[in-house]
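Alright, structures below, take your time with them.
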Structure P
C-alpha cells in the first residue's frame, strides 16, 4: 500500500460554503480519515493550498485548520506542477477567468456552480477543458443528500409506476439585516454582483430534475423581489436589485410536470427547508434533505370533500418512512472523493463542465421566461 499526495489549489474557500462544506467537511475530513482508498489499495491523500485575495483571511483560515500551505498569488500556485487540481468556490463573477487560467496551466478542474455568469462562457469553459484534455467536474451536491438518495432508490425500483408530477418547495426567511443580521451575504440580493435566487437555485433544480426524473424540456418562471431594501454587513441600507423568490413550472421528458417554488422570503411550515413530493400512479413520496416518506396505492385514503363535518382523516400519520439502509456521509465530501478517484484512476464522473453549463442555461431561460412572460423551450447543449 502506497500513499500518493495530490496537490489541490483551493481558491475562494474563505467564504461560508467554501470553508464549511469544501474545506472542513470535505478535504480536511478526508485527510483526517486517512485519505481516499483506491481500488488498488493505495491511498490518495489531498494536499491543499488555500488561495484568497485577502492575506489575513486566508492565513487565519489555514492556521485554524492545520493547513500548512496558503497564498494570495494564484498565478504562482498555478505554476506549481505538484498541484494538479484547481478548485474554485469564489463568487460567480470571478470564477470563469480563474478557471481559464487553470485550464491553460493544465490543471484538472473542479468548481462550484454556476460555472460562469453566462451560458456562452460556461460552454466556453467546457470546450476549453475538453480541448486541453483535463478532467473536470462541477459540484452537484444535492444528488448526494440522504433524502434524494432514497428518492432515487424509489424511482429506480419502479415504486411510483408512471410519474405524474413533482412539487418542490424550497426556502426560508432570510432576515433583512436591520434588527437581525441576514443569514446570506448581501451580494446575493444585488443583480449587478451576480445575485438572485434564480441564478443561485435553478442550477440545482436542473441537475436534480435531469438526474432523478428526466430531462427538462421547457420552463415557465415568474421572479419577484419581495423585499426591496435590505441592510448589508456594515449596517448600511441598500436596494435589493435581484429576485428573492421564483415560482416556476418545468415540463420534463415523458410529460412529467414540476412545480418549483424557491424563496428567501417565506416562513417554513413543512418538514424541511427543501421538500420534494413525487406523485405517481402507484405511489407517492415526500423527501426532505435527510428523510423520505411514502404512501403506496394500497394505503392511500379515500377522502371526500365535505367541509360541513370535521375532517375524519389524520393525513400526516398515513405515511411510512423509507429506512436509511446505509450510512450517509456528507454529500460534498462524497462527491470530492469521487472526483479525486476520477483524476487518479479515470473512474466515471458524469458531472462535468458541460453538465454545469446546463445549470447556467436553466437560470438564463428562467430569467428570459420571467422577462418575456412566456414558456421557453430548453435547447440541447452541444460543444
Structure Q
C-alpha cells in the first residue's frame, strides 16, 4: 500500500524518512520555509575565500552507530576529522576536554595519570554526595579551580543563567581525562563530508518519487491532502503556539574574514564571563584537506530565542517541560501527523541520533501501513 506523504522540513529527518518512503514506492513532497535544504546543517562555499562555511555553526559528525555511518557514506565521502577544541582562560590557551595536559599546565605540574587522579580527587568537593545542579556536579568531580576556569563562565553565557540554576544532568559524564587524549569526542566513527553537508542531503533527496519545494511554509490545513504528514518544525508551531512558546536558546554569529590563519584551530572557547561571546570558530579548519589563503570566522553569541529567531537549544527547564506535556497531549490527539527531529520532539539531538531516529520512524511507518495499524504522533517519546 502506498500513497502521498508530506515531509515538513528538508533537514536530516525529512530527507531520511522521505528517501526511505520514496524507495518503498510512496510519493513524497518535501517543503521547507528556508531557501535551501539541510536545515541547520546547511553548508556553502564562501564566494570571497572559497572556504566551506557551516552557515548555522559547525556540525561535526561522530557516532558509534555503524548503520548510520554506512548510510551517510553512501551519500557522500567522509574525510577523517578529529575535533580538538581549545579554550582561552586566564591569559593562557588550554586543551578541552580537560585532560592530563590541561591539568598539568593549569597547575604547573608534571603529574602522571595516577598522580593526577589522586590530585583531582583532593580538589573535588566530596561533601556533595548527590549533585542536583550543574555547579554541584562540576565541584564534585573537578573542584572549584577547574570549574571556574573552564565551565562556569561558558555555561552561564551559553544558557543565560547561573550554573546553580541548571540541572546536574547537563554534565552527564566526568568532564576530565587522565591521559593526553584531546579528541573532543570518543565515538568510533568521526569525520566531515568532503564537500559539506548540503550535497549529502541533496543526494538523499535525489529520488524520482521526491519533490522538494523551498521558500514555502506549510499550513496544517493542507494536511488533509496527504495520507500522512511528518512534521520536523517546532512542536508548538504546529498548534500556532496556542498555549505559549517552548523555550529555546538561539545563536547570533558575528562573521569576519582574515588573510592567513587567525587562531590555528577550528574551535576556540572563551570561558570567562567578561568576554561576551562563547567561542570563535574558524571554518577552514573543519576541512583540513583543503588549502585556503583566506579565512572565515564566526564569533558566537548565545541568547534567549525570540519569535523570529532560529531555535537551537531546547531549554527543557521545569516550566518548559510542563508546557511540553500539554503540547504532547494535544499532539497525541491529532490524526495523520508524526512529529520528528530536534524541533518536533523538543530534544537536543546530534546528527547521528537524528538519522537513527529517522530510519526507525520510516520503518515503523511502513510496518504500520503494512499491518493496518495507526502511526503514532511520536515514534520517540519527547518526555
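A few comments on the model shown:
- If mean count of other Cβ atoms within 10 Å over residues 207-214 is computed and equals 14.6, the structure in P, Q: Q
- Of the structures P, Q, the one that 13.3, 38 was derived from, the read-out being Rg and Dmax of the Cα atoms in Å, for residues 247-302 alone: P
- At a computed 18.4 (mean count of other Cβ atoms within 10 Å over residues 279-286), which of P, Q: P
- Answer label among P, Q for the case where relative contact order in percent (Cα under 8 Å, 6 or more apart), calculated from the coordinates, equals 25: Q
- With FRET efficiency 1/(1 + (r/R0)^6) of positions 343 and 375 (r between Cβ atoms, R0 = 25 Å, to 0.05) derived as 0.85, matching label from P, Q: Q
FYI, it's all coordinate maths here, none of it is from the lab. Remember, it's a predicted structure, so these values are computed and weren't measured experimentally. Cβ atoms are built from the backbone, for glycine too; each structure is taken alone.
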